[in-house]
Structures are given as C-alpha cells and as structure tokens.
Structure P
Amino acid sequence: MAFPPHRSHRPAAPRFVREDAPPPGSETWSSPWVQLKTITFSPAVYPAMIRAAAAEAKAGSWVTVYKKDGSVFGSGLYNPKARVPLRILTHGDQPAGEEHFEKAIQRAVEWRVNTLTLDANMDCYRVVNSDADGLSGLTVDRYGDTLSVEVHSLGIHQRLPQLLAALHSRLGTKREVVNVDDHIARIEGISVKRQAEPPPKQVRVREYGVRYEVDFTKGHKTGFFCDQRENRLLFSKLVKGRRVLDVCCYTGGFAVTAATLGQPAEVTAVDLDEHAIAQARRNGNLNQQNRIKWIHADGFGWMRQMHQNGACWDAVVLDPPKLVFGDAEEQRLGWQKYEDINRLGAQLVEPGGIFVTCSCSGLVSMEAFENLVIRAVHRLNRRLQIFDRTGPGHDHPVMSNALEGRYLKVLWARIW
C-alpha cells in the first residue's frame, strides 16, 4: 500500500527559516528539509535544536533531516507550531520516503503476530508502540476486531486513514476508536472530525482464557491495560490457596485473573473509581467469579482502616495510576504518595506473604522505585525477599534512543 505525500490544509510559516540566507548547499538537498543545530538521537527534536527549515516544510510534512555540516541525518515529520516541531522516524545517511510508514506497520504487526504469536492466547495487545515502532505519535492497541488508537502528532493524524487501512488489512480487524487529547489537538493543530461510522462503545476480549469487557467510553488511555498482561498471569500462578488483596484494581485485571486461573482462597479488590469497580464486577461475572469482594473506596484510607482493624492478606498487589508528574512540587507529592501506599500495603501482608507493587510513572526509574519500596518497608522494621523485577510484555518494546518509554515497573517480593 502506497503512502502518498501529504500537504497541510492550513499551511503555516516555518519558525526556523534563517533570515540572512539558506544554509550552504541547501539548493541540492532533498526538499522539504530541516537542518539541525544540535545532533540528538532522540526522536523528539525541540525548537532550540533546529537551525533552519525549508520554506516548503509545512505542518505535517515528511522532511529530510540534515546535520549542521550538510550531511543527511535521517527523516521525519515536521510541524513548526508544535511543542515538538520535529519527530525523527528514521536515521541514516540516505533520505527515506513515505514508504517508511508501510514498512513500519509491517514490522510492528510481524513482531506481534508472527514472532510473539500473541493471537494464539489472546485478542488484546499493543500493536504500535509509538517511538519503539518508528511511528512517533501513534499508539494502537488491538481489542478483538477493534483498534483503539491514540494520536499525538499532526503528521500521523494526516496519514491515519492509510495507516489504519494497512493495520486492518494485516490484522483482520474491522473497526477503530480514535482518540486525540484536546490539549494535544490544540498544540499540534489537529482538527478532529467525527468518524463516518459511530465507534463501538464496548468490546469483549480474551487473555489467556480470561474474558474482559473493554469500555471505550469510560476507559483510561486506549481502554485497557495490556501492558500488565504477563504480570497478571505470573501473579495468578503464585496465589493458590491464598487470600488476595488487589488495591487500585481499576477494572479488575489482577483480581479477575487471579480468581479465574489461580485458585485463591478469596479475593478482595479496591478502587476509588465507581465506573471502574462496576466494570470490574462485570468482568468477574463474565468469568463466573461472583465471589470476588469489590470495594468502592479510596485505597489509602481503606488500607489505613484495615491496618487499624488488624486485617492481613497472604498476597497483596498495588497498581496505582501515575503519581509522579512534571514540576518539582508535583514530583515531591508523587514520591510521597508512592512511599505512603507502599507502607500501607506492606503493613497488610502476612509474614512470608507475597507483595507485588507497581509504578507506571515514567519519571521514576526502576532503581529509584525499588529503593523507595525498600525504605518504606524497612521503616516498618520488616524486610523484603525480592525475587523478580518486571515490566510490560514484549508487545511493548522500547527503542534505545527513547528509553523514557520504559515506564512500567513491577517489583515482586515476599515480606518478613
């Protein structure tokens, strides 16, 4: 499938064209082009790193990227008004064309379908993981016959019909739900139009024999957290005969998988989001797991009360939402919340019990998270017997020049 060049319907004057003269040699360069002032192997290039751009480089253009010395550095998508005006999608000393998109889609699908053979055990997984698949600004999850799509780039949005057609053709999917955050749309200049056909509201999927209903109208991100799939399965193998507590359970992933596959003695799951708890209960019912105790409550306050009541469990999993954000004060508060929730959760683990704690904050490294958890548990005068550190499944790869995509961290331990 060919991907023809795209031109913006609302061309904007590039901000980075030099006023004195174009760079030497630019008359022989492949146009449209962008020249870098500073070399970076990150896919995200910020304004201060750009020396000049051709007049032909419009919002959404596929451009050849040149170094300061005039040699080819790579190719990517340009948007002069965006916070990240240049997204480099390929590196090399030869210009690449729009055929990159077809090749990137093919590589992404082949990895999930042919190499990982995910379809054998599930019909929900990450198909395109943005920078890691050479498609910066595009995230796609498969849920049955539906693709859940998040777009963060004008250039990607302009090419979305071709990209989706290529994905549907290779995956056998039929429908899509496309989301563009309002803030991103304003920054990128994306004009969001209503889909020709109303997108599906829910879809049912399978994961290692466990059934889930994904609600696109109320779900976070792309609708369901595929990244925890292998961790849900591993947890279920550790809980036979145990009393299980799942805090910040969202739509019940850990709780339902444990109850369905793990033969626990009992399962209790807690979340503050009433819609998530309602969905979690439906997911339990889909798997004939009607004995899970679902609790609509703030996990922090509820755990404090349970500790005062003297309650304990044999296996506790903590999977809170992202807690550490951008500025210094937000980060300080986020770190404090992580230490608080881990202290509270560890207090509820029986001696010798299993403690699984997660962080999905990209600003928190695995080492820093591990040190925080250790500090919180040591302050209780208890000790961790750490037996694993994991992240997302293999359908969530990370590119070496964009390690910030390694956001999910899971620490596995017993507590004494």
Structure Q
Amino acid sequence: MIVHDIEQPLLFPVLERCDPSRDPVSGTYIDNTRLPVHRWIRFSAGFSAAWAESVIAAAAQEGQTTVFDPFAGSGTTLLAGESVGVESLGVEAQPFIWRMGSAKLQYRSDPDDFLSTVRAIRLSAARRSPDLDRYPPLIRKCYDGDTLKQLDTLRQEIEHRSDDSPIGQLTWLSLVAILRRTSCVNTAQWQYVLPRKPKKKPEEPLSAFDAMAERMARDMRRLRNAVAAPARLLRSDARTCEGVPSDFATLVVSSPPYPNNYDYADATRLEMCFFGEIRGWGELQDAARRFLIRSCTQQVPEKAENLDTVLSSPLLDAVRAELDPVCRELAETRLLKGGRKTYHLMVACYFLDLAQTWRALRRVCTSPSKVCFVIGDSAPYGVHVPVPDWLGRLAVAAGFSGFRFEPIRDRNVKWKNRKHRVPLCEGRLWVDG
C-alpha cells in the first residue's frame, strides 16, 4: 500500500504491483448482474455493489454515517447505502443515466401495482398503431420492422401514461432494459452499439417485456422490507455538487470517470435515439457530453480549449510540474498518430475538472470524513498518466488531510493486440478529510 499525507506529498510513477489475494472485484460491475435491482440495467462503468456495501457497513459500525456519491451513475452506492440503513445521497450529470438510476430507486413500490400497470400497458399497446417514421437511421439499423413496431407501441403507451410516478418510472425502465436484448445487433464491451455486427438470436419484444417486469417484481418483493433511510439521487454536477448540503457526508464511495476516452454519452445513444431525445451521434454533445467530467476526447475538440490556459489554473498548482510535460508530450505524440486524438487537452481538462470536484467535496464532507474512489491510471498513446497520485495530491490541495492508494488489479497485461505496453493498475484511492 502507498501512503501519502500532507507532510509527505510523494509521487509514485511506478505503481506497486497488485496482490491477487486482495479483493479483486471492487472495481468491476460483473457481480452486480446477479444482485436484485442492480441487475435490472447493465452499466459497464459501475463497480461492485457488494464491496460498496461492505465499506458502508464498516463505517456504520464505527459511528453515525451519511454516504455521498458524486458520480452516482445507475445507483450502486445509493442502493448499497439503503441496504445498510444509512442516509445516502448522490448526484449524476448524464441525463439518461440519471433517469435510469432514479427509476431503479423506485423498487420500493408495490410490485402488484407495478405488474397490474404492466398488464394494462400490454393490452392498450396492442390497440395502438405503430409510428415508425419518427425513428432515426440508427434505430432502423438496430431493429427489424416487426420488432420495432412492438417496441414502438409499448413506448407510446408508456409515454401516454407517464406522470413521473414511481410506477411510471419503473414501467419506463422495464422498456429501457429490453432495448439491447431485442436488438438484432450486438453491443460492444463498453455498451457502444455495433450496427454492423448482427446478433444470432435477439429476444422477442413482448416476451422480453413481460419477463423483465416479472424479474423486477420478484426483486421488489424480495427487498420489500421498509427502508430506514431512502436514498436520493439528484441531477447535478460533481464539480459543484449543487443541491447537496454542506457538511453532509461522513463517507464518500464512488468511481469517477477514468481519463481513458470512454464516452459516457455514447454509451446510451441507442436508448436516447429510441426515445427521441436525440436524432443521432452529432447531438450527443448538447444532450449529454457538455454536462460531464471531461474524460473523453469527444468533449474537447482541438479548438475548444487552450492548453496553456487550462494548465495555468491555480487549481492545478499541486500537480502542474508533472502534468504539464505529460500534456506537452501528448500534444507532440498525437501529430504522429492517424487519429490525432486530443488526449493532451482531455488529460489537462480532466484534472482541472477533478480539482473542482475535490473543492466541492471538501464543502460537502464533514471533518473528519473519508473518501474512497475506485480509480486507475491511464496511458493514452503510451504516455503514462499516474491518475491516483495526482488525484490524491489535488485532494490535499483542496483541504483534505492525506491519502493512500491501494492497488487491487493489474490492467493492460493480457491483451495481445494492445496499443501500448505500459502496465496499468486499478485500485482504491482513500482520502482522509
């Protein structure tokens, strides 16, 4: 384990090698696919709900605990907080993911009322006429005609009934949950849709809708005990934590975006197109990306930011001496690459955004408090970016007292066709407040 405090702000360019005997799954969502409610929606950027619950439970045993997640996503930490019985609050900036997470929290609703509404929707949808002209090209590529007709009539009826009630949110989520299952095309590991890669056997829409509703109802019955402290999910920006009371959290458990070019907006493009929130990829910037931490090159086109201006921010004083040469090297390296991706701007903006996040968290957290980020380092174009160390130093600069990094998993060690050979690591960044 690597420990830093305010008197000893060390840099670790080479991370400690990971010990496989340590909990290897805290950074993965895989186990969540078998857990009630968590399994309703696959969110590849998530992390282990069981691990989050264990951290929260351990804190609760030591005293009064309130939990906050500034990157709440689909609600992993919030649901874990509820299961332990502690007050939990989260914010999420991606509009569609926020809506999915909010809908999942309605699992406390009456399952019989939910199934009754689902049956009524099925009957009324069967009498509706499909309206396929409204759908953009992406949707036409991802569904055959008969499938899209059935999905469309379900959508029409759900939206006709929509009143933002808990049952209304759950029925909407039950349709969202089957869109990938019924599509005739595959989905990449990180949820990007692949229109050119057909699926062998997509599910039939109405059967999938019924099965999903039954699965949700079973989970709702299983977890129907009264919740001591219902979680709340706000649509807000981690860089400001607007709407979150000062001195709210004794514990923060989260996994911020990694600076690895994962596009959180594109991950829900299929669903957003289906529901008419966008017409295509070009509208993602205004509809979603502009709200997010800048961890993707799509968020920072070449003329969108000036590198010198970003790096000159006082918020980056604690890491500028190391961050500046890394960004300069990326700026030069990109000119030798075919894609010329703006990793230099992405990395600079990422750390500026996270510096703002630490300032916001210092306001939100009590003294004392503890923060745990599941995070990993990065190497765009083969240039190493020691993310955990720099994030820890930015936390100290924002007023936290110290940090340590606990590696849990080696990355970039098994792929034969990897784009670079820089060993990477994922782990838990613990910050004391």
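Coordinate-derived values only; no laboratory data. Quick caveat: nothing in here was measured; it's all calculated off a predicted structure. Cβ atoms are built from the backbone, for glycine too; each structure is taken alone.
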When mean count of other Cβ atoms within 10 Å over residues 124-131 is computed for each of P, Q, which one produces 24.2?
P
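Out of P, Q, which has the highest value for relative contact order in percent (Cα under 8 Å, 6 or more apart)? Intermediate values should be presented prior to the final figure.
On the way: P: 11; Q: 20.
Across P, Q, relative contact order in percent (Cα under 8 Å, 6 or more apart) peaks for Q.
Who wins on distance in nm of label points 7 Å out along Cα→Cβ at positions 52 and 300 among P, Q, i.e. which is largest? Don't skip to the end; give the middle numbers.
On the way: P: 5.4; Q: 2.7.
Top value of distance in nm of label points 7 Å out along Cα→Cβ at positions 52 and 300, among P, Q, belongs to structure P.
Say we calculate mean count of other Cβ atoms within 10 Å over residues 180-187 for every structure; which of P, Q gives the highest result? Please report the intermediate quantities before stating the final value.
Values: P: 13.9; Q: 19.2.
Once mean count of other Cβ atoms within 10 Å over residues 180-187 is worked out for each structure, Q has the highest.
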Source structure (of P, Q) for helix-only ellipticity at 222 nm (-39500 (n - 2.57) for each DSSP H run of 4 or more, over all residues; to 500), computed value -8000
P
